[in-house]
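Pasting the structures here.
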Structure P
């Protein structure tokens, strides 16, 4: 197994209520809107979680939804890395492009978007330990 697993997904939405109803009804997911103070982000619990909101099944991931915008118009996968600076250098050395500087998400870790050689946008996350 890789030391850099996919740990989170993100997808855009146009209508929060409609999106929540769809995923709750179709798949039984729990959705938790975080409100305007968190950019109207909606956490999606697609897998069973423990009291720390961590998945309990190996290999399972949870995710979230954010309002669709010019900068958020497609599905995004988040890859966990031990050292974000090194991972950014590795992405660029392999022909990808890092999109900006890492930002800190309080209680989560350092986060930055990148594109691969095929134009797919993904993200790196150095989790807070």
Structure Q
């Protein structure tokens, strides 16, 4: 049985995925897992010919900062390394621009506040 935290995380990811689809992105892969880390959602922005690596974060309250602000430098580095592995294994995306987005969901997941930060950070 999934833990409550994992169930909540899955629900937040699915809400973020639906939100991104409604805003024109197309799903390539969800929960891409390697030895180096995980990318929650990988999507394609066909209008911009961009491959989008998305980190989804959820916070029930914002006493200690927003959900989006929890993606620190260490997490960014892990996402970048994991994206590099994905790109090595999927040469069909060689000609695409890559972007790292963060989707933060806050408060009640029935009616969450969604904060989509496009191009949240760049590779060094």
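Observations, loosely collected:
- For 26, 14, 9 (semi-axes √(5λ) of the Cα gyration tensor in Å, for residues 71-110 alone, calculated) the corresponding structure among P, Q: Q
- Comparison of P, Q - label where Kirkwood radius over Cα pairs in Å, for residues 15-78 alone is highest: Q
- A value of -10000 for helix-only ellipticity at 222 nm (-39500 (n - 2.57) for each DSSP H run of 4 or more, over all residues; to 500), calculated from one of P, Q, originates in structure Q.
- Looking across P, Q, the calculation of Cα extents along the principal axes in Å that yields 43, 33, 27 traces back to P.
A short reminder: the numbers here are calculations on the coordinates, not readings from a lab. This one's a predicted model, so the numbers in the text were calculated from it and none came from an experiment.
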